[in-house]
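Some structures are shown below for you to check.
Any read-out appearing in this document is the output of simple, stated calculations on the displayed coordinates, not a laboratory observation. If you're wondering where the values come from, they're calculated on a predicted model, not measured in any experiment. Cβ atoms are built from the backbone, for glycine too; each structure is taken alone.
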Structure 1
């Protein structure tokens, strides 16, 4: 159950009381929000029940609950169609009765009714209003954390390029699917599962749509460690006992994968292991 009501997110709230307009739901801090009658299912929502609802604001900026979920929640990206345009901004269909507003200041180009754009759902902290932004670059991190080769991730296809398709990974990172490794039809706005093939130095991810075989993944890990060692003059002050975050920062590998990789490289006599770190042979 939510401690407080969170706009733009799915909340677990308690059914507190029934009114002519719908059910009032409350969080642990006793904040209340209305679930209008149109969404009330009497058999499944008795007083005292805990239910999951999405919270947004109505035309008068009042929080309101719904059992419908939008195409993208707060902090997520989606592919939205413009349904109205005014001098102060555009409105896009995001799957709820009230359209999502995209201020003029958040548009990288002039929006057109009927056109579709990749947007991120954001929250104005001062007004409590949700809005969409077309300026997504600043929301993408260049410091991947807790990711490893062959990890399954969710992606949203961002754009077509001469090399393939740019994608947004886990609503947080920028990635690339290369044309020569795509064996199905793709389009902007598609949501897919993909697998991390490479974590690049610039923080971007190379991906494939099929899982990488264990041997291929192991070879990729070993190549990564050896190349990094060469770049660092053959020695790095890290070993199997080092901090997981430091290992991820230097090699882009989880501690588990790193330990498995250096064990293999030791068996092949490609590296030497010391208390102070690892060194190329």
Structure 2
């Protein structure tokens, strides 16, 4: 009996020590639903069932109110992509065709520059190589490539995001804007597993855990169309300007919405 009492006491002491040794959580419960949830795969599709498809390019402007989660300071979307690429959770590519993987991060997440230093006492001029980090505040836009298609098997219009790229504005020495440059591309379907584990800031309900994969699948972002597949491979801005550019982008959006409806007769 004494041995049993000693054993129970020792066991309770070990459990108590283990409980006190664990770090406290900054919440009322331990959140495990996102980590334990299985990612919903794309529905199967046969090539013979694709009746019609169109490639569309979009731009997500993070300055729009609906896109504010992209710039959430505690976990900005660009930093999540950077962390995933550095840890090997996602692959990044130099172009939208995903033909050239990127191994060297120079020029991707940081720029290499040369700074001129001058010593006025000894009249000596030297040059130093510096590393300029690219921060999430420098990324004002994201580009999406997606495919809209009509599936004959389900008689429905669907859309699937193919690629995603952060856009950085390159400037000259005086800080004037020169051009927009896609830093890298990720293949979205193969990156969904990683994105389905990263939470999005929810401005309405902290208990409603939405992941970045959920956000893109449910189209919870604001964007505008910049290109649709065409025989000359032109962007809208190559053919239109000003108000006409906005009208043509809205026209493409309306055509996508009306296409499925026009296939049916009532």
Structure 3
């Protein structure tokens, strides 16, 4: 089974009139002001999955400032998994600074969503204030044994839309503070997986942390797959395409270039996600 753990879908009105949200949602404008930034809907992702050979996808929304937009988007995710129950798994997405965040997460999880994400702090990074706002949401997911997907990125290198000012210290502070949670760090955790090699402390705090591959072909050479397998093990890596940013076929080709074994590919492409999602 192939499970794409990191994809995004948007309601029709947002896909067709994105510009009207830019004045009130700076993070959305940052990521999607370019016409080349694709927005997809539920039917589009399922059609793509049929072409690409993907069995299931985890569909994510966007951390809107607006409570109304958050609810509308999460409702769309709920509708999507109801429409395609065998193909889509939905996560609740919310801005932790939103005063209705806890209520919205409870509503969505009770409605049938399977985790939280992609939580992102596009302008602040994962600072102490952000971690404090995350606390009640993480407590809910710890209690329900559900995963939380957090946007992270490498703190060095070229700038691109959506690259946050997070630091490795902030990312480590996050996993240390919430070490009992099942956490998925997007985009290879900004390189945090490397520090699993440290002899003291870090490996223990990373015990419940997974790393997804979203946007990897844009960011890293294919060798990263073999290196990550050697450092954290094949069972802690999740295939995520970041659809519609990239198609799964680009990742499958990189797995071959990296020389991954059949067993390693099966773990990364589906077995790990199935276990994490209790499928």
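Computing helix-only ellipticity at 222 nm (-39500 (n - 2.57) for each DSSP H run of 4 or more, over all residues; to 500) across structures 1, 2, 3 gives -8500 for structure 2. When mean count of other Cβ atoms within 10 Å over residues 183-190 is computed across structures 1, 2, 3, the figure 18.1 traces back to 2. Each of the structures 1, 2, 3 was assessed by Rg/Rh (Cα atoms, Kirkwood Rh), for residues 55-222 alone; the largest value belongs to 2.
Quick one: log10 I(q)/I(0) by the Debye sum over Cα atoms at q = 0.10, 0.14 Å⁻¹ came out at -0.46, -0.97 when computed from one of 1, 2, 3, so which one is it? The value was obtained from structure 3. For structures 1, 2, 3, calculate distance in nm of label points 7 Å out along Cα→Cβ at positions 151 and 175 and state which one comes out highest. Once distance in nm of label points 7 Å out along Cα→Cβ at positions 151 and 175 is tallied for 1, 2, 3, the winner is 2.
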